[in-house]
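All of the numbers you see were taken from the coordinates with simple rules; none came from a lab. Since we're looking at a predicted model, the values are computed, not measured. Cβ atoms are built from the backbone, for glycine too; each structure is taken alone.
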Structure I
Amino acid sequence: MWTILIIYLLILSFFLSIKLRFKNYRINIKELIKKDKTSLFLTLGTKIGVGSIIGTASSILIGGFSSLIWIIIFSVLFTSLIYYESYYGNKYKKNNIGGPYFIIKYGLNKKTLSTISLILLIFVYSFFFQMIQFNTISYILINSLKISKFIIIIISLVLLIVTLNLKTNDILSVLNKIVPYMCVFFVSVCIFVIIKNINNINLNIFFEDFNSIKSIFIGLVIGVKRSIFMNEILIGTTSTGAASDKNNINISIKYQILSTYFISIIITILVALLLLIYMNGNVIPDDYNLLINNVFDNLLGKFGTYFLLIIYLLFGITTVLSGYYIGLSNVEFLKNKKVFILLFKLLFIISCILGIVLKNNYIWKYLDILIFIMIIINSYSIICLVMRNDRK
């Protein structure tokens, strides 16, 4: 199933890149410095989660370091999809709220399909993605700090109640304050560790993966799939983020592409270099969460454990806030009635708590299927709109 989808997305991405004359690869940082960055921080909030670290580590362990190259290459190629997601997300927004529902309803005039896409977006991002965040964070708290699951649930409920009292504009304001400092903090500490241990980076480990055809093939598949998940291709977060932009549509698009480069290139390379340092003389555990814990504990001592915990909490908080914003803004726009808003809030809380209780594999079992359906629907809408514009 995923193999067919991957081939389909690669062909579509390449076709759209040619159509755009590869301008989707280019951004001017100077042009963006003094612009409003609300959409950038919302998008980073949605896409930077605990999976940004653990997902990269798992990709390298399964597919080898060759998967790192494929993650970067295909993330760049997928910017053509991000370009059109951003463009149509901004074009068909209403009151700075947008996403797949708005694109399909106001762009294609397909009400039933738009409703289906909205339900999928809320279930996938506002519910299932939050389960993943809480599942991973609770794992760290239980295994690193020996905090009981009951205590984690109580603390989570208190934090969720506080979050649920925030309005949509308040959420964007909080993200504007947290996300930039979070990113700078993570990148700065990682660079410090890499520079301090630069002599321990064993590039032979990196190049060994390119000597095996099997490794390259596995790395290719794992790298492409990881790139899709990392950038949340055609899931709806890109078009939603672009719709919140207060700048013109071109700036909106460039912010979405910039977020892709930051997540797929900068964070991926930093995590890979940390793994290269750790792998030079240490035993590699099969558990990805344990591996990441060992990396930071080994390279930073006790501070590393607390640093990783803080980063996970910050990444988790921004993802939770973003998930809540996406769900709440859509529900308020469509059914601004207390009963619907209360129902969404209740389901949001239940989803987060279930993430602590359930095992990770149960969550991914259903999430994989839902994401597959979302990508098909959202890619269909983009293809229809692109072809329609060609005929005009």
Structure II
Amino acid sequence: MIDYSRSALELELEAKITDFIRDQVIPYEHDPRILPHGPSDDLRRELQAKARAAGLLVPHLPQAYGGQGLNHRQTATVFRAAGYSLLGPVAMNLMAPDEGNMYLLDQVGTPEQKAHFLRPLATGDKRSAFFMTEPGGGAGSDPSLLATTARRDGNHWVVNGRKWLITGAEGAGIGIVMAKTETAATLFLIELPHPGVVIERVLNTIDRTMPGGHAVVRFDDVRVTTDQILGEIEGGFTAAQIRLAPARLTHCMRWWGAANRAHAIAIDYAYHRQGFGKALIDHEGVGFMLADNEIDLHQSLLTIDHAAWVLDQHGPLKEDTAVSGRAKVAVSEALFRVADRSVQVMGGAGVTDDSPVQQIFCDIRAFRIYDGPSEVHRWSIAKRIKATIRNRQG
């Protein structure tokens, strides 16, 4: 039987986070240190100091790293509360890509790798980047096109290639790099900055929530040792899936909080704004949009909780957890509808930066693409449908 009831710890954390976001994080939303490519590291450190003082830094991590040891279903409640401000996940050190990289290191890292790479991520002393996506004909939604290579040279591997749309690369202190070794992919840990890791440029994108933005990066004869391999040699795709399946869901959790914020602001606007003799909320067209927001938010919450429960039961490598792909499509598109309606309800006010609704809209629009576009997940789901029919027919 599926149990979605909230634990006492979960409810306590949700209440504390709600107060923390309202009282200490939201006042920073117009801080000039929020730059076109995301919050500056100075702002990030200042916010994380406040979260640390409140006992709310990395609540999702095991207790050994300062967290509360939450499972995925409990994490959903906490991340939704943190996401109510676009700065909330940054403040609590549970923003992508660091959150996913911390999870991967905890799952497959050696004790030495955890001490050297995971711990400074958990404390917020360093940021990280996950170097997988490539430009041109390289790997994107199709990882089999991986073009970055790692050539064995004694006890070393020499990495060459280009990556792009690498979140947080500028200013990162730790990198996880996917490269093709002899016949398959391998993940390597590297310390940054590195003379052979060249940031060619930081792309201008519609989202600006993640520190460091999204960069184009070149690897020029980057030498790494065998003990910098994360997971197994040529086990890169498997290790990446351990990271990506939960990461799709944690994105959904954070963006649910942001969409809920946009909806709340739209409700307040519609309640107070007058037009044609009555409040906007009393016009059927506006009221129906707000009602549809409530429906999409509720269905998304149930989808997230179910997918998180499945992940807790089966782990990220079991076939049943393909539910994370279905959840990512359903939730990203539903939350985009919520953000879009919120902008529409607010009219001209919705497209200004006087409120966070405009930026929430932009960031959630990008969410429909990263961690796999909706179309790629639908294609994968369709393949499974066909395979199921073939198996039934013997």
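A value of 3.4 was computed for distance in nm of label points 7 Å out along Cα→Cβ at positions 130 and 154; which of I, II is the source structure? Don't skip to the end; give the middle numbers.
On the way: I: 2.2; II: 3.4.
Of the options listed, only II reproduces it.
When semi-axes √(5λ) of the Cα gyration tensor in Å is calculated, the result is 35, 24, 21; to which of the structures I, II does this value belong? Walk me through the numbers before you get to the answer.
Details: I: 32, 26, 19; II: 35, 24, 21.
Checking each candidate, the match is II.
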- Where does the value 3.6 come from, among I, II, when distance in nm of label points 7 Å out along Cα→Cβ at positions 82 and 218 is the thing being computed? II
- Parent structure of the calculated result 37, given that relative contact order in percent (Cα under 8 Å, 6 or more apart) is the read-out and I, II the choices: I
- Message: Tell me which structure, out of I, II, gives -15000 once helix-only ellipticity at 222 nm (-39500 (n - 2.57) for each DSSP H run of 4 or more, over all residues; to 500) is calculated.
- Response: II
- Message: Comparing I, II, where is FRET efficiency 1/(1 + (r/R0)^6) of positions 242 and 378 (r between Cβ atoms, R0 = 25 Å, to 0.05) highest?
- Response: I
